[in-house]
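Alright, structures below, take your time with them.
Bear in mind that the values in this text are calculations on the coordinates, not laboratory data. Because the structure is a prediction, the values reported are computed rather than measured. Cβ atoms are built from the backbone, for glycine too; each structure is taken alone.
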Structure I
Amino acid sequence: MVKLENMELPADVKKLSFDECRLLCREIRRKILKTVAKNGGHLSSNLGTVELTVAIHRAFDLPEDKLIFDVGHQCYTHKILTGRLDTFDTLRREGGISGFSRPSESEYDVFVSGHSSNSISAACGLAGAMKCRGDKHHVVAVIGDGAFTGGLAYEGLNNAGKNSDNLIVVLNDNEMSISRNVGAFARYLADLRGRKSYIDIKRRVEGVLDKTPVLGEPLKEIMVTSKDTVRWALYRYGGFRSSTMFENMGFVYLGPVDGHDVAALQEHFEAAKAIRKPVLIHVSTVKGKGYKPAEENPGAFHSLSPGELRTPEAGNIRSDTYSSVMGVELNGLAAADDRICGITAAMKYGTGLNTFAADHPDRFYDVGIAEQHAVTFAAGLAAGGMIPVFAVYSSFLQRSYDQVIHDAAIANEHIVLCIDRAGFVGEDGETHQGLFDVSMLTGIPNVTIFSPATFRELRESLGAAIYDTEGIACVRYPRGCEIHTKNASEGMVYAKSGKNRKLAVGYGRVGANVYAAVTEKGLKCDVLRPVKIYPLDDEIMDICRRYSEVYIFEEGMRHGGLGEYISAALAEDGKKRRVVITACTRFEPQASVQRQLEKNRLDKESIAEIIG
């Protein structure tokens, strides 16, 4: 019986028989399920890559050989096998191990990875560095077919294929991003999966070798003395099939291979090592493998919150979240206006656009994991007279910064960005925090930003963004459920006594905390909670100028944030005034959202203490 706790990892993985590998994979799946049930995390993707990861550890000499995961959230098996079994129970907890690859955590993690499509470029760089140093080891990039919808993957392929570096790209084809894959590349892979398998090719090659005499002996008998040479020949002469796009880009293409067969995977990896030039191995896996509910509905089990492991209805998301409220409101607006289009980057359910997709399929566009394309595509729709609404997580919007400026803002095209997961997001950590959107967007002309705190404000902001603004209109809102505050439905809340010299300013979720802190603690301080936060209206600045002390709180980066804009505007009148800005100044590590608010002094208690 294979027991993880009795193994010397990762060394013992190489010593197992293939039957024992199957038992090991079963043990690993149990460990992942148990941990995700308690801590939350990415389930489907990790269950689908267990055998693949085990085979990589058997075929390669890590960490001398380098392994990069793309997106990085499927690295749980890798963490278990590389000395983190004892701490795996701390996965995604504050102070625990990350749910993504982290070089600071282990020498086996060589690159930070939280967003998709970057693995080939990073691996190309690592392989180039190794070649410069005379290092003969390999670099392996494991990238999902969903990540291949991102343009950076092709930039990496284009450059990697022209080199002779020891680079191996493993294309993990499970037909899924978070939602089911869309587009021409998905159809292309489906075609490849339908071609002759490796076994068929191998048999045909061996048949040729048996009939090819060299000096009176079959070529196969001579070549069998060199395992590497035989493998090279099998794949070299595997060209019975027509060439693939990967071969046309300079890669040797191997596959498709069953991604749940450790023996077949290991054989392909050994062959790839022998070729010593860029190789792409096409691996077919089942997302959610080994856990039937996740196999049947991998999208619903893609990412779970702590204690959330369940059997949800296909595609359902909670009806009381900012995401779902936005989706329902947009759907209603689109029913009355056939110019409105909905766009997602492989996040139909996560962003709440599933109802829009069902009711308005002719105006719904899932562009795959391609945020850059999404923004430019939206600008094109706008130029053609439509009103495009791109719903995107804040951390993923970062990828389209150039397109926001060049393709939308300069021409003053009217597009709407629904920025989901703005602010702290919790256990996913640094790569996923939505802390940069305000500071990123406020430096761009022709941008308007709304930051509602309640569902009612969200609905009103969406309508205003679509119909009452020009250029780029942004509506940013946090992950999760509504924060109820007294008088929050009044829009821009300005609570004043007429006697106070202090003013507290906050917007969105933190604006709700500011209001609660002042009212619940009975502080002698007035409160300003704007919903439209950029550009700064004259009314907002006129209010701020009435006070000798202004306290500004925001769930975003200090530099380039609203606080700095208000502070600079106040300084222009030359009056002596105290301005205190409380905002974020670092990459925020994983913890609960409440703990992240507390650590950045943006919770109610800290706000009350700062105001005094």
Structure II
Amino acid sequence: MSLFSQRPFSERTATWLAQSGLHPLLARLYAARGLESPDELSLDLKQLLSPVDLKNCIHTASLLADIIEKKEPMLIVADYDCDGATACAVGLRGLRMLGGTETPIQFLVPNRFTMGYGLTPEVVELAAKQNPKPKYLITVDNGIASEAGVDRARELGMEVIVTDHHLPGDHLPKALAIVNPNQPGCTFPSKALAGVGVMFYVLVALRAELRKRGKFTNETQPKVENLLDLVALGTVADVAQLDRNNRVLVSNGLKRIRAGISQPGIQALFQAANRDPRKANTFDLGFAIGPRLNAAGRLADMTLGIRLLVTNNADEAITLANELDRINRERRVIETGMQETALSHLAEDQLDGTMAERTSICLWNPEWHQGVVGIVASRLKERFNRPSIVFAPADGSTGEELRGSGRSLTGFHLRDALDLVSKREPGLILKFGGHAMAAGLTIRKSDFEKFDTCFQQVASELLTKELLERRHAHDGELEIAEFTPEIGDLLAEEIWGQGFPQPVFYGEFEITQQSLMKEKHLRLMIRPIGASDPKIGGKPLTAVWFNRTQSLPAKAKLAYRLVTDRYQGQARVQLMIEAHDETPGT
């Protein structure tokens, strides 16, 4: 059963926020998301937390300043997702900006299918063959678990600087320096920095160090804030918690995109996605721009994506963005096929009722593509409200290993659950890592059934009945007069995302018309019950429920997002339906 509940908020706080000049609707929404005073409303750059409290950040800046002064060759080792690609681009652009073109700096992104994740010994061997051979390896969005890779780098005469945000294992690698807000002993107040945010902080500290050494003044120093469009994209695409510090980063990055002064690669991605950058919002970054960049790492090579983000040539950017768009369309086809196969596999469990008894979902298929398993796991998690792990054969393992990607529910820490499985059954999981909500792992194909059983047991122990119930938090009802394009625009301009959720409203509607679009999306004409306000004029509103084919009754209580749709120069309200409250008596 689905449970619907309104987010609680303090009326007093909402009034206080509104009295400070905030729109009353936003005041209510912000109060429901934990803001307590008008002082918290500012997302100006000067509100950013200082790098001083980010453990080893100042020390790393001093090391990098020494490297730049000596013009010693560096190589950035990136991850193959959007966060890793943007972190790499920020690192390359920022170090060149601060260190000049005389300091050799290259990048390398591992092939996820043959080398796996992170700074593995194989990646280090490849790095050592670059020309010139790097003296320093800088990891972005990876490295915190790369003990063997760091050891191998030192054997080959290279030192490693780790910048990462993932949770560490039991032991830290013996790197020259580690910057990670989640490492032991780090007092940085925001643990939610994405990998790209960590790299940005290193650059801020490096600029201060170089300024202290007399290379720049306040007036002549390079503007590393010009890289915030990349920081915004990586932070949102990695589904990082949007605490205030991250909202400052994202807000200022979006300002650059809306002002038309973002990197050529980001402008090209907006064009390929047919989105207007002047009206860019977090939804665009997370669901239109990020997936196109991620597609390179899923099906091909993220080198393509990084090249796009570092080019200053607009024509080259358009060419690369169009290629990423093509790859993303291919990814969608593969994803659809895998999802259909997965649902078919689970159909029998649904029919005999055993699905309701399962606390987790684990699937694999010899035909599945390992670059897309994470997306399919996410779709299954959303559909069944269960932690889901999807596996595919691992390339380069002679068919004996499976690589999996998992997605979790709020309240069930996926990486910790895998750690518990690993401790109970040593050797069952060959390697793993990740976050509370997402993780990756490798197992032997012959151990799949055993892993499924063990993970199911851990999930049964840790998941409560309340966590397994599908919950829809909403922001209450809108006034009739609030169903306007102006309100849709107002909401679109704000910074919403993980931990600071996009507003979802709730209300009862009369369904005046419904039909299917493309045979899989429900298109509705609906009217709020009691809609007599002249601004509405009694006319039905357009609503869309994606991936829903079942019709609704004549009256329905719905959870929805309010957006502004523009067609042929006309702005109109459109409701994006999220859920139908079928609870008896509501």
Structure III
Amino acid sequence: MDTSPVLQSKLDHLPPNPGVYLFKGQAGDYLYVGKAASLADRVRSYFQRGADHSPKTMLLVNHIVDLETIVTRSELEALILESNLIKRHRPRFNIVLRDDKQYPYLRLPVKERFPRLSIVRRVQKDGALYYGPYTPAGALRETLKVIKKAFPLATCTIDIDGTADRACLEFEIKRCMAPCTGNQSQEEYHKIVSQVRQFLEGRDRELLDELRAAMEAAADREEFEEASRVRDRLFKIERTLEKQRITQTTSTDQDVIGLARQGTAVDLQLLFVRGGLLIGRKDFFWPQSADVNDEDLVRSAIEQFYNKDGQPPKELLIPTTLADTELIEQWLSDKRGAGVKVLAPERGTKHQLVLLAEENAAAAVADHLRDEALDRQAVEDLKRLLHLDKAPRRIEGFDISNTMGNQSVASMVVWEDGQMKKADYRRFKIQTVIGANDFASMQEVVARRYGASEDLTRPDLILIDGGLGQLAAAMEGLKQVDHRDQAIMGLAKARGEKEERIFLPGRKNPILLRPNAPATHLVQRIRDEAHRFALGYHRKLRGKALITSKLDQIIGIGEIKRTTLLKQFGSVDALAAASDSTLTEAGLDAATIAALRKALT
């Protein structure tokens, strides 16, 4: 291809060092970010006449008008920088993971006197043990549910010093052995912590043998109630392990990648195996990646996924070999603080795990394509029903939530190109409306959203949760900020009816939607998400208000003291469970402590 003098000059003077290169388009936007052991050799290879490029690479080269290079001290630094720049700029010719979440981990601070599990989304080098990632979040909830039932580990946030006057309800139902009151020693507590570690690390044989021995010892001492309790714990753990165990050959922590293709679409599945237990999985889908080879997809997924604040496992099993495996192993090992092996197994149990990931990917790619087809049909139906100029690609949904006019809030959720775009969600406290007036609240929030200077894309369609009244209020909000031409609809059911109805501006009679039509499912999904998001925000504000009102009733606790206490204890429940001596150390006198007990019981 012919290059401009400026671009040719840069190509002629490329450094031979390792680094990162950034190709730019006509508008100055970043088209592609890549890394190289030698910038001169790698970048010039794109512009060699007669080079055997893929169609995607040829298209990229035809759009390049400028380039930048950043020299690094090593290829490893280039890999890290490349991953960070892809995350920041999201170039359209790179394989980009459409996922900005931080994944939940379980944290167990084993160096504390009485360790308790907590959920975190950032792994730190603080001496604590971290287990995960758990995704979807249901996998974490299920794990915590099993631990809470099987292991009497404390779940409160108070300072456990053995001097509490009374135990909480958890002790009464045998979910905790009340170390706070001195009923359980630190040594006995750490035995439970050890068992939790064995469970989370997949050392089930060791754990089950230990529990069987404890059960038999209790029976020999004729402590039959204790023996029965350990037996029940043993049964629950065996049932859980039986359901989750996918391999009996190793307790090594592994992440497993599988790929599947269907037409131009590709799905990548990442399975999280910890101690032989499948604790979760993550799915990545690209609808148009036919000309991207497996190696590039796998490498991009590894670099971007582990660039987050996560902890790589001891082994990463992949479906294809990578040319720079040693470099990736070095990077992952540095992140983990211990050795990481990247393997492409061709036989044996590890190969079977890769095949399992590929089976999941094959099922997922078929589901995604089905969903895409339904979404395309849904937006075409909406275009026809609403007489729109084009099928909507971006829909914004609004809902109002309050309790008898108190803590009124609104939500805005966004559906874009087939998925909910949570980065664009917004929530609003109603500012100008007093009492329960959903119409005025809707007018306010629509005017605030579309009158703001915030750099959010204008939607192709606004969806209001409600009928003609809410729709009219939203239209007043649009009129207020001079957006009268905005496409908008209301969605509601008639009282006692099951069918959804669409309400449109200037039309008295609603449009009845067929219950099983794709368009019906799409607008219901957006409306329900707006309702969920608004309700969650409302509950949060209402909970804060209830906490504040309870503490405001106590003579001797002002606004500053209330804030200090909540910061120190973490919650009202922890404050209520604190011993008198702990509250005295926090600066409360006997009369205030008595008033606090009365207000919080």
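Can you rank I, II, III by mean count of other Cβ atoms within 10 Å over residues 39-46 and just name the one with the largest value? Greatest value across I, II, III: structure I.
For which of the structures I, II, III does the calculation of P(r) over Cα pairs in 10 Å bins from 0, in percent return 3, 16, 24, 23, 17, 10, 5, 2, 1, 0, 0? List each step's numbers first, then the result.
Details: I: 3, 16, 24, 23, 17, 10, 5, 2, 1, 0, 0; II: 3, 16, 26, 27, 18, 8, 2, 0; III: 3, 12, 18, 20, 22, 17, 7, 2, 0, 0.
This figure was derived from I.
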